[in-house]
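Down below are the structures I want you to see.
Each reported figure results from applying straightforward, stated rules to the coordinates on display, with no laboratory input. Just so you know, these numbers come straight off a predicted model, no measurement behind them. Cβ atoms are built from the backbone, for glycine too; each structure is taken alone.
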Structure P
Amino acid sequence: MSKILLIFLDGLGLGREEESNPFFYRQFEFINSHFTSKPSVNNNLLNNNSAWISSCDALLNMPGIPQSGTGQTSIFCGFNASEFIGKHFGPYPYSLLLPEIEQKNIFTSLREKHLKVNFANAYPKAFFDHISSGRRIINFTAHMAQFSGVSLNDENDLKNGKAISAELTNFRWRSKLNIDVPEISPSDAAFRLLDIAEVNDFTLFEYFYLDYLGHGRLKESEDRLTTELDEFLNVILHNISPNLSILICSDHGNYEDRSIKTHTLNPAFLLSKGRYSQHFVDNIRSLPDIYHTIMETFE
């Protein structure tokens, strides 16, 4: 049975071919080394050597600007969360969605099939203290892990090479949190994630810094963050084993239009490579399709 690595990039859509779109004013090797043209809302189906880029509807048949809480619920639970509550909502899951997330999330669904599931992100002690305080306002993926019994990785897992930090290199853990963990390269992080994916049936990694950049945060770190992410994704895509399929997806547009600091109405970005890449492209049209298409690969 093939293994699946899902890399979730918060806030990345397919934008227009204009100067505000980083795909056109920056050079991304993970794109350039696989495709002969650059993805855009008007060039939204690219294929080369078992790798595909396609688009994914993030509007979910609702007016307004897509948000992370409902978008991520739709991706990881397989139903239209915006229609369920009657609006887009974020950044955290809407309270009425929590019982649905507890019952229907992809971690739980895969574990019920006796599959081995891993959430590769590491969290610092401050995050666990936040949870222990009884506060329920946490990010979607952490909710999903808690509800399904999938372990959240901590500082020791990061030090032991069993997890990776959200910003890949551990730079912010060291410089902002003053946590004594080794700084690693984006390539090191990529190979670590590939190793994790090889011993699990389904592995999830979440990267949220593109959404930060799209909202105008961390401007001083933009060049470093985008260069590191590009190296990380390029290494991942060039080193997947024959039994590993990669799916890179997002919940809504944001980073692809730097002329504004809000989410966009653009379709979400989707990239796949490996055994199931054609299956992903053929079956994913909107965010809830991601859940169902992944589940079908394990039937």
Structure Q
Amino acid sequence: MIVAHAPEELAPARRAVAIGTFDGVHRGHERVLSAARTPGLRSTVVTFDPHPRLVLGFPVELLTTLERRLELLEAAGVEDTLVLPFDESLRALAPEEFADRVLRAIGTEVVAAGAGFRFGRGRAGDLELLAHLGFDVRPVPILDGCSSSEVRALLHAGDVERAATLLGRPPEADGIVVHGAGRGRLLGFPTANLDSPPDLLVPALGIYAGSVLGRRAAISVGTNPTYGGTERRVEAHLLDFDGDLYGQRLVVELWQRLRDEATFRSEAELIAAIEVDVAQTREAVRPG
């Protein structure tokens, strides 16, 4: 997939464009991508970074990093993605200017978006305006109960299995492996400690079964209370794996929440609990 950050970076082509933020690339977003697909037209996404709500002053916990969003769009068959910097200059464009400088500039003929999509200065533009301007517009009704906000709520509750039904795949944690305290290795269960972007949502504290790099993994989302920790971390113990992952970016799938985070009176109790976690991880079923 070709990724551009300005309209002039895309080669001239007749395009069918899906437009939106696509945070999480969930089942509702997939319907927008499907609606845009048109034989003979190049499959293209126009999206925004940072998330428009962040720029408008509203806090948002992202479901995916931009890097992961692009990977998921490519996996969905998108050929080109235009990532527009969502800044004051973009916000200032009148809807007609946005249509000319972005959509017409890249050769857009078809536009698909969620039925409530708004754009341009003061959010004055909508799909009806784009139809009036001559685009083949395909509004996509909101999929009942399927939204990025609903996925966030489920993850805050630790309900990764229901979140997976909305995403169409297991929810994920994403980050670079960094050095931790090394306690996992001393206990016999070495972990990959993720340094995740601060604006990326981390699900409810607890122990999860999941996978990393195609291997099953027992995953801790927590603060290591047995050792008096306070900083929230994501740590993954890859089953039957012995290797160096430091510095690598990992995408961690969360399949099932096994239990709450707990404080143990001794390391022996902690090791016994981890052994149960590992056994349950071996039996877990991938959702989605």
Original post:
The value 1.03 for Rg/Rh (Cα atoms, Kirkwood Rh), for residues 12-187 alone was derived from one model only; which of P, Q is it?
Top reply: Q
Subject >> Answer label among P, Q for the case where FRET efficiency 1/(1 + (r/R0)^6) of positions 36 and 172 (r between Cβ atoms, R0 = 30 Å, to 0.05), calculated from the coordinates, equals 0.75 >> reply: Q
Subject >> Given 20.6 for mean count of other Cβ atoms within 10 Å over residues 28-35, calculated: source structure among P, Q >> reply: Q
Subject >> Entry that produces -7000 once helix-only ellipticity at 222 nm (-39500 (n - 2.57) for each DSSP H run of 4 or more, over all residues; to 500) is calculated, selected from P, Q >> reply: Q
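Out of P, Q, which structure matches 58 when percent of Cα pairs over 23 Å apart is calculated?
Q
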**OP:** Figure out for me which of the structures P, Q the number 17 belongs to, where relative contact order in percent (Cα under 8 Å, 6 or more apart) was derived from the coordinates.
**Re:** Q
